[in-house]
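Each structure below appears as structure tokens.
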Structure I
Amino acid sequence: MPFLIRFAPVAFVLLWSTGFIGARYAMPWAEPFAFLSVRFALTVLCLVLLLVAISWRPMKPVQAINAMVAGALIHGVYLGGVFWAISRGMPAGLSALVVGLQPLVTAILASAFLGERLTVRLWTGMALGLAGVAIVLAPKLGSIGGVTGATFGACIVATLAISAGTVWQKRFVASGDLVIGTIWQYVGGFALVLAATFAFETQTYELTGELVFAMAWLVIVLSLGAIFLLMYLIREGEVAKVASLFFLVPSVTAAIAWALFGEELNLVQMGGMALTMMGVLIATRQGQPGTRARASK
């Protein structure tokens, strides 16, 4: 188990970072809410089939409802907001920079609602992490096409949603069965994006190899692999420290985009990556344990 605790953050960052690559493949061929509706439905189906092969315990109704609320925020509002903004022309680099505020927002909420102590080490690490993210993404922010009040606002709402959802998950759901809790999460996210696609979209798509690949990748690698790791990390650690891992995502995404698409990655950006890694190391380093709130029973 100690090995899993050490390896899980690295695996989570690597897997989560590929989500932006999957979105890049998918968005030209499908509307964002319709795409997410199918993705979440397939994820729920896979998880239900998984129950046949594993031992599990049901959730109390109130806990299931709380899991759905967390899922609506983490999956529905967060992913829906980011996908919608990018589909409307918001530069991926700028949206990633806005979402990069998430660890700071989460730390503040965790302090207010979970009693987690905000140490000087944590704030220092987060400040370095945010500075590193800005350095990595700076060369990609030259184009401002697609930046409107609506697209920028969608990214802000998405940032607030995943922060609130992370805290809600820790406070009310973390003690429940991991698989069952994840199923209810995706049910909550699915209900939200399904309502959005029927309210605002036409549910049209163009079936291409890129769309199929993106759907398979995002369901298996992101919705199953990365989310299970995130829920495990939230259950085992302090929320603010877990959230600081998100600072690494833009840097790793930039490295993946460089390897796959030949996107620019210069020495200054590499320096930003190093600064981000240093910030996360400082923020997540074990110090005096902060006050932890007890999960709701």
Structure II
Amino acid sequence: MYEGSIWRPPSEARSLILQVTIGCSKKQPCTFCVSYRDKKFRIKTIDEIEQNIHRAIQLGYGNAKRIFLADGNALVMKTSQLNIVLGMLYNYFPQLERIGIYSCASDILNKSVDELEQLKDRGLGIIYIGLETGDDFLLEKIKKGVSAEENIKACLKVKKAQIPISAIIILGLGGPKHTITHAMATASMIDSINPEYLAALTLMIPNGTNIAEDVQSGLFTSLSPEEILKELRLLIDNMTKLKNTVFRTNHASNYLSLKGVLIRDRQELLQKIDDALANPSMYFKPEYFRGL
């Protein structure tokens, strides 16, 4: 039913995962990403997807309330195809409440607001988008393929269609040299978007990635756990325009799990970071518990 490894956001842990695309459509992977390097990108046919739906129901998932569409940026599918898939899902799963999907900015920019509204009307309930950083230098360095302005433009288009956004950023992406500019530029970008959800991950260095090669050659230095939390503190302290954005650091890559609403809970979140920095052995997740 699945081809290769499957990746999903932490909030989709109890969702049925339906693979509608294989891998990621980007010709050049991001320097930190190892997720889809073993897959050749393709879009599944409607017949394949329907067969997988039937298989999921046979396996006992017919009462699924949430479904997540994988792989890496499934929103790259044509709107007409996605409309068919969304319609099938709500037809086959009578208790379905929400469908989520991964996307990147280019997928959204290639669709009109009208197309996004069609997807919302068909039941698309949330779009997860990896923004990574608001620093254009770093976006180019990690080969993201978009600028911070394009990330903002894409997210505002989704908001105009009234589809909730879960934005994803990566702590430590700039190393020690760019930690301040990364945090400040990212805070500014997130303020401009005001997403419904914001998740911060911490940079991992998987073998086989370009960034791992840079670490081995001395071109890149990872931040320490303390430096990661200081960067996170700077980020939170400089997001000042958000309205009820649910913020989480509950991904397995993080050293400290936080949850709150920005900017309402900002001081409480900052205090938890200060407490962790003052007593890291009590608060920090051990390195061997971290993961992708």
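Structures I, II were shown, and helix-only ellipticity at 222 nm (-39500 (n - 2.57) for each DSSP H run of 4 or more, over all residues; to 500) at -22000 was computed from I.
When distance in nm of label points 7 Å out along Cα→Cβ at positions 90 and 282 is worked out for each of I, II, structure II gives the greatest result.
Look at relative contact order in percent (Cα under 8 Å, 6 or more apart) for each of I, II: the largest one is in I.
Rule-based calculations on the coordinates, nothing more; no lab input. Small disclaimer: the values here were computed from a predicted structure and weren't measured. Cβ atoms are built from the backbone, for glycine too; each structure is taken alone.
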